[in-house]
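Next up: the structures, one after another.
All of the numbers you see were taken from the coordinates with simple rules; none came from a lab. What you see is a predicted model, and the numbers here were worked out from it, not measured in a lab. Cβ atoms are built from the backbone, for glycine too; each structure is taken alone.
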Structure I
């Protein structure tokens, strides 16, 4: 049986001795404690870490505990807050409560007063959570999703809202961020869960076959059509269809899809009789559709039809400690599959994983961890075990080269290609993307001849 997940507390105080007392007492009580010496540092921590409770001092340099509370209430409504201060007063307590603190402790407080306030805060939090979207720590067992960062918490909330609706969903995000997992999560949390979930990789279907594959065809409708065959939309009847990389649709196919979304029926190729369909459409793209609409490469009317419930997935590099959370998850999974001990990451290896840009996102991290577990000769993974690009992703002076994200991504892809002798299939596998995506990300003049 796995150990229960500890509730996280962020302690914020400019007095080191207070942080030491809070850390010692709360750790002994079974909580996981993170500390910050001020409100500004706390906000930075909260950008990459989801916590259950914040205990903050009032008067601190640069920004006060009240400023921190207002930030938390505006961005993390499901986080409890306790204010502590050495300048206790009734008006102060009232002001703290009005700002959003759930409790107010005057210094010096006893261990019993602290733990009582914390227990009450956690009890309030548990009372609010039943019926809500499961937290990030429970997400993997239900959806295959994993992450505790605020960015992923926001995604989980959007999944819950989308699951309660029948509206069309547009999932955007870089390759490898988990768009299909999100689509499956929406379907299997919705009332359509008992019907089919049909994923379609639009980039993998040849243009000449896409209409037949989506809507089906009648016998004799084209050479080789020896029988009537339904398409993906008919297979998804009553359920959901996931159109991955919808940008690959030609403009005529975009028009055909728009007609289906508007009229709720399809025409099989070679047939003039419409078939009514009850299918929820979930689309995905790794491009900004707004830009494609401006360039005339994507229909504006279709964009508005599918952009009803947008979900934007964050790239792995913006998910903070989720990188290590996922690394340990993949290491455990592959170690179990290979009947090997689960390796531990050294501090230097963890730092290198954090510093790396992950252009292939979660898929690339999964491939890297599989290779590391497979090649590991000891129960420890150290920085020298990592691919060279991860060990030397920063310049020698420790500062990242000033360049756009696209430039950094293209540079990394060129380095990967060079390391595998120009073999695009191997490079795509290392990056966790397909060859078609590789060609889109790097201009043709920078790609070697096919190998």
Structure II
């Protein structure tokens, strides 16, 4: 019996609104990426691709620029195929694609999060890519483990479009020096002490924008939680083998520390009403002394910040907790490009060709050379002549740490929904860590 995709009536209504207001990309909106034509057999092919890479964000989104560049190249090489790109914000995309999946009306090519794969695979939403991957000339270049989140019963359902590194501390060295710190602290006591000084200056110690609900969990808790629980606990939760529970004291301690950061005014006071992008803008405007964010923030800071702020920006990782060590950050592949299960024949071949051309080795090579991005495929001797010092510092930092799973990329989507909603209440101090842990565990138990 198939597992029904659970989705609220609110999301279904919102999907209708998004469908009405999100227009397919046309030649004026996406650099003439829509070209009509026919295949050599006379069969006209139209390929609809849905994603969250907006043209207007291209300068500040290196991964988005890399994908759009590869899509433009693919369209030039395939002028006989009508390519329709449907682009929207990430939050709108996440809502819409899950609603489309609930009624089995997804686009030909679309992005899927690792936490959604269970439902999408069980309901035959995605086509396996195994046969095409086995024939791909750069198959062996992919990093170990990059397909894990998209694999079920040995079937691989998507091609990773990025190596998501979600928990790097970007900090303004000059601001931290001004209150007596040589670098971002390696212990939590100094962070709380620094907050008292920065608050007097009207500056947030750590900028946070959690209106979209995922940043506090994905960028902070995924790493902070690992500091307390260890990776075996996280892997047990992902497997749902019953050995680990969200009500375990270690995870509750992580929630307590996260709440303490909010209550102690380490974050900006409007953390639940601004977006993640706005928190990076706060940092770039020196309204925050640091921001905890992901790989995408390198290009964002380069775009938003003045030359002085950019030159003063350094990178670090979140501190260890009592009795532990800080040697990991949350990262891994969790967003994939997938193909509609209903495609057949030449249209299926075209869709598969598109995802490998825009998401595979060539995209990783472009992203490495142009932006210094560490991708899902290993690029030998990338050209870093165009890469900024901040990007080089980022690469050096992540090369020296291990990765722990990103919660919202690997844990079940329904569990993450409860977690992310509850974290907003936790940060507002309207819910206790114990209450939130119990609510999350109830949702986890429902998966069995």
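Looking just at Kirkwood radius over Cα pairs in Å, which of the labels I, II belongs to the structure with the highest value?
I
Match the computed value 4.1 of distance in nm of label points 7 Å out along Cα→Cβ at positions 250 and 314 to one of the structures I, II, and report its label. Computing distance in nm of label points 7 Å out along Cα→Cβ at positions 250 and 314 on every structure in I, II gives 4.1 only for I. Taking relative contact order in percent (Cα under 8 Å, 6 or more apart) as the criterion, the highest value among I, II goes to II. Of structures I, II, the largest value of FRET efficiency 1/(1 + (r/R0)^6) of positions 186 and 202 (r between Cβ atoms, R0 = 30 Å, to 0.05) belongs to I. Between structures I, II, the greatest calculated value of FRET efficiency 1/(1 + (r/R0)^6) of positions 226 and 258 (r between Cβ atoms, R0 = 35 Å, to 0.05) is seen in II.
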